[in-house]
Structure I
Amino acid sequence: MHDTALEIIECHANDGARLREEFFLSQGSNLRHVALRAAACLAAGGKLLLCGNGASAALAQHLAAEFVNRFVMDRPALPALALSADATSLTAIGGDLDFSQIFSRQVEALGRPGDMLLAITASGYTANITAALEAARRGALLAVSLCSTESDMASHCDMAIEAPQAEPALVHELHLAAGHMFCRLTDYYLFENAVALTPYLQGRHTTEV
């Protein structure tokens, strides 16, 4: 049998490169805006909450660790919490209430007005992600989704960063790249270009920046 592994690798690499370029060209402005809002949230004493299922749960924990520890530059620790990391809370809420509330219940308990929720999903409709975003909006948190164009998350949040429709593995790769850029830009606005935060901290910002 002919070994097609190298062709598989080449196809995956080409598809990934094309989607990555398309993604950052179409979503760069949204990504910049979300990073600005995250930096303003942190500068004002707020925190970041992150959630996701499966591979997206792992990404949420990964990004939270980058904020608490460091991404590239040496800087103070930043408050970020992955809601998928507390197995006791997840199983208690899922067992006593419903799996769809495993994140929203934590948002209600831990979120404060002015905080940011970043909800990550590579699939379409996800009940617990939707519930988390809706709880964030009720609690006056900024509700942000890192999702794909085939999902309906944009209608449930304040801002959405949407990956193009593709096989799940490639969407996850795009979300990882976007997450890293989110960390980098948040650090940039906090510690290299803090003057850009002035309108946000003074309440004069608009949806266009």
Structure II
Amino acid sequence: MDAKTCLQKLQYVGVLAFATVDASGNPQIRNISAIHYEPDAIYFFTARGKDFCQELLADGRVQILGYTKYKEMIRLSARAVPVPQEEQRGWIDTIFSEQPYLSNVYPGDTRSIGVVFAIRDAQIEYFHLGVHPILRENYTMGRGSLTPKGYMISEHCIGCGTCARHCPQQCISEGLPFVIQQEHCLHCGNCYELCPVKAVRKRGCCDPN
């Protein structure tokens, strides 16, 4: 699995959920299918008058979610930017040629109300619930960066094994400290809640690992 394969899987899903935040800080989600895929980029169409377009122009941050019939979740976190004005018509025509239904939604010249946005830099999360143990991997596209998530076990571990005994995926290996196999971790937080000495910590801003 890699970033390119994740994009191919999203293409097979077809209709994807796009999440943004509006001017009041409220989450907004739309299903979008007017999408064109390149090996290292995604281009998508929306209309200038839509709130979705205004949110993207104001902020640009977006999360895209697809879920396959094989229980694979693919989430892409990125910043969307409108393609240059001189390229808009070409990308609009490309998307309309690949999605014929759009000509019924925006017939003739009405497609000119549209704006095509591009995503070239992104973080991609792949989460497969259809295997045991579950599989979780992270990739980047372009200049995207990875944000650590989940949990880790610090040097305060006393080796009691409480975390391992209560792990749903049995993905914690014995040691001092015990070690969470990140690629199989659910991020459920059971180890975090049950550790008697609070040695389990959330990964992220306070943990370089």
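What follows is calculated from the coordinates using simple rules that are stated; it is not laboratory data. Here the structure is a predicted model, which means the values were calculated and not measured. Cβ atoms are built from the backbone, for glycine too; each structure is taken alone.
Assuming 4.4 is distance in nm of label points 7 Å out along Cα→Cβ at positions 14 and 46 as calculated from a single structure, say which of I, II it is. Answer by label: I.
One of I, II was used to compute relative contact order in percent (Cα under 8 Å, 6 or more apart), and the answer was 17. Which one was it?
Corresponding structure: II.
Check the numbers for distance in nm of label points 7 Å out along Cα→Cβ at positions 150 and 166 across I, II and tell me which is largest. Once distance in nm of label points 7 Å out along Cα→Cβ at positions 150 and 166 is worked out for each structure, II has the highest. When FRET efficiency 1/(1 + (r/R0)^6) of positions 54 and 102 (r between Cβ atoms, R0 = 25 Å, to 0.05) is worked out for each of I, II, structure I gives the greatest result. Consider the structures I, II: one of them gives 20.8, 70 for Rg and Dmax of the Cα atoms in Å as calculated from the coordinates. Say which. Of the structures listed, the value fits II.
Of the structures labelled I, II, which one yields 0.95 when FRET efficiency 1/(1 + (r/R0)^6) of positions 126 and 174 (r between Cβ atoms, R0 = 30 Å, to 0.05) is computed from its coordinates? Computing FRET efficiency 1/(1 + (r/R0)^6) of positions 126 and 174 (r between Cβ atoms, R0 = 30 Å, to 0.05) on every structure in I, II gives 0.95 only for I. Among candidates I, II, the computation of helix-only ellipticity at 222 nm (-39500 (n - 2.57) for each DSSP H run of 4 or more, over all residues; to 500) that gave -6000 used structure II.
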